[in-house]
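Peer 1: The next part holds the structures, each set out as structure tokens.
FYI, it's all coordinate maths here, none of it is from the lab. Here the structure is a predicted model, which means the values were calculated and not measured. Cβ atoms are built from the backbone, for glycine too; each structure is taken alone.
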Structure I
Amino acid sequence: MQTVEALRRQIKTAKDLHSVVRTMKALAAVKITELQNAVRSLADYNRTVKMGLRVALRNRPEGVAASEPSHSDRLGVVVFGSDQGMCGQFNEEIGRHAAAEIDRLGSGGEPPAVLTVGGRVTARLEDEGLTIQQSFPAPASIGGISPVMADLLMQIQAWRFEQGIDRVALFYNMQLSTATYRPRTLLMLPLDPDWLASLEQEAWPSRVLPTFTLEWERLFAALVREYLLVSLFRAAAESQASENAARLASMQAADRNIEERLTELDAEFHHVRQTSITAELLDIVSGFEALTGEEQ
């Protein structure tokens with residue numbers, strides 16, 4: 001049986017850990033709210049970019065194609081994971097999903113070009129036998145997303161112009177609820193011709209039709225770049241929200257386990273303390289009886 005002092009130390013350690021877990025739960029919940037707001041803001045910006053594409057497509061010069069045909073079957077992929085732990089199977093799930101989807105999509109007989117965001121998912125993909133071309137640090141906050149996504153977009157453009165990679169897919173976890181998520185695949189390039197055609201045919205929401213003076217190719221290229229950047233930013237924000245959802249679920253489970261352990265320790269502490277007190281009382285009684293017996 002453990003001593004009272006040993007149990008008191010265990011209870012203090014468990015309470016300190018409980019405080020840390022609750023703090024991490026609160027931080028994860030706050031980050032989830034911030035990232036959800038960012039995703040909603042991105043939806044508004046994405047709608048603006050799509051309206052710009054509609055204007056450009058409606059005023060497209062004769063004979064100019066909106067989307068270029070793919071010249072290569074080689075696949076470029078970006079996988080979003082995390083640098084931090086304590087988020088359950090977050091990286092393992094997206095790693096398995098990415099490996100399976102890469103096999104399904106194929107890469108024209110050549111190895112796929114793989115970029116990762118987050119060191120932990122990098123290790124997971126290497127375990128799947130994939131070679132990582134470059135790994136970027138996972139953004140720690142909303143403010144850190146833009147610089148990393150700008151670097152990613154530059155690398156994707158280098159793929160297209162230097163390596164002839166026209167097919168690009170994003171793999172990331174998408175949040176479903178406060179503490180749940182699921183892996184998602186987004187085929188970012190090439191642009192879907194059917195999607196572009198549907199944009200071109202959509203009616204403008206007002207009677208005033210917009211126009212532009214910029215050269216059409218430059219305008220369309222700029223709009224496509226914004227569309228790609230929004231897609232990358234949204235994938236990063238969704239991945240961060242999912243990471244915090246996974247961490248929140250892990251911390252909730254840890255919170256329950258610590259509370260159960262504290263209940264057990266408290267019960268054992270009171271039992272040991274009561275036993276110790278009883279033993280001390282018995283010693284006192286025995287000593288008193290021994291003294292009174294000698295006097296008689």
Structure II
Amino acid sequence: MDTVLAGLPHASRIAVVRLRSLGDCVLTTPALQILKRARPDARVAVIVEDRFRAVFEGNPDIDEILPPEPAALRRWRPALCLNLHGGTRSAWLTALSGARWRAGFAHFRHGYVYNVKIPRAQQILGVERKVHTAEHLASAIFHLGAPMREIPRAKLFPPEPRSTAPLAVLHPFAATPEKTWPAPSFLAVAEHLKSAGLDPVFIGAAQDDFTPFRSYRTVQDAPLPEIKEVLASASLFIGNDSGPAHMAAAFGLPVVVVFSASDPEIWGPWRTASEVLRAPASPAQVIEALGRLKGVPA
């Protein structure tokens with residue numbers, strides 16, 4: 001029986017809807033690589049909000065990056081529209097895409113939109129454990145007909161790195177207070193890294209309070225291309241469970257992440273040297289983890 005991918009005409013256009021969320025966007029890139037390898041003749045567009053566009057810029061697996069507007073999507077004329085986002089807005093975009101095949105996970109709301117309903121990742125992968133988000137997203141491509149293969153690391157493509165100093169990037173912020181490791185703990189780790197000859201750099205958003213970190217170099221409210229550039233120049237990453245941790249993993253950095261509310265089996269660093277610690281972790285535990293990963297003296 002032909003699969004959806006096998007049944008698409010040569011040089012068909014495929015639209016992948018992934019509207020937002022930094023970590024989710026980063027973890028979509030392994031699925032896109034699998035898709036492009038399965039159908040290298042196809043032209044692939046990602047539908048994403050402008051603030052996350054830079055996640056996909058420069059990626060050779062993507063031919064077009066489109067805004068989440070029905071008119072732009074219809075002009076693309078996809079034969080297949082794959083919704084990896086879920087939710088009402090992405091469902092309506094899929095419905096209005098004009099695509100012959102409209103695919104989404106069976107558990108998504110507004111299931112009537114999809115004429116290809118994708119089952120649970122566990123069923124596709126033949127496992128009954130928790131699956132990582134990267135596995136969940138990639139499973140959709142396998143269901144559509146891509147040959148089963150190892151799911152690769154996420155990929156980001158920055159401008160040319162400028163720094164030649166050994167950078168240690170720290171991201172001491174998170175979306176919610178319960179996911180945030182205390183500022184004094186980050187400072188203790190930064191001081192240790194500095195004494196080990198590394199240059200600590202704190203990154204964060206416009207609304208984040210950098211007051212505790214003002215004695216160090218900070219990168220606040222920088223556009224995503226600049227954050228990519230900083231991470232591409234770095235030697236290691238320490239942070240909370242948040243989008244920049246997934247970006248660091250995509251660059252293959254050694255990563256230490258302190259988890260609180262989230263499940264690291266689902267949201268842990270994907271396919272990079274990493275250590276996951278559970279809050280309340282101590283600075284000494286993080287420093288020991290860095291020593292195991294990067295050889296930073298304890």
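Peer 1: State the single structure among I, II that was used to calculate FRET efficiency 1/(1 + (r/R0)^6) of positions 6 and 150 (r between Cβ atoms, R0 = 35 Å, to 0.05), giving 0.05.
Peer 2: I
Peer 1: Can I ask one more? To which of I, II does the computed value 125, 49, 26 (Cα extents along the principal axes in Å) belong?
Peer 2: The read-out was computed on structure I.
Peer 1: Ranked on relative contact order in percent (Cα under 8 Å, 6 or more apart), which label among I, II comes first with the largest value? Don't skip to the end; give the middle numbers.
Peer 2: Numbers: I: 31; II: 16.
Going through I, II one by one, relative contact order in percent (Cα under 8 Å, 6 or more apart) peaks for structure I.
Peer 1: Looking at distance in nm of label points 7 Å out along Cα→Cβ at positions 158 and 270, point out which structure of I, II has the largest value. Before the final figure, lay out each step's value.
Peer 2: Values: I: 6.5; II: 2.0.
Checked I, II; max of distance in nm of label points 7 Å out along Cα→Cβ at positions 158 and 270 sits with I.
Peer 1: Same structure, new question: Among the shown structures I, II, from which was the value -22500 of helix-only ellipticity at 222 nm (-39500 (n - 2.57) for each DSSP H run of 4 or more, over all residues; to 500) calculated?
Peer 2: Derived from I, not from the others.
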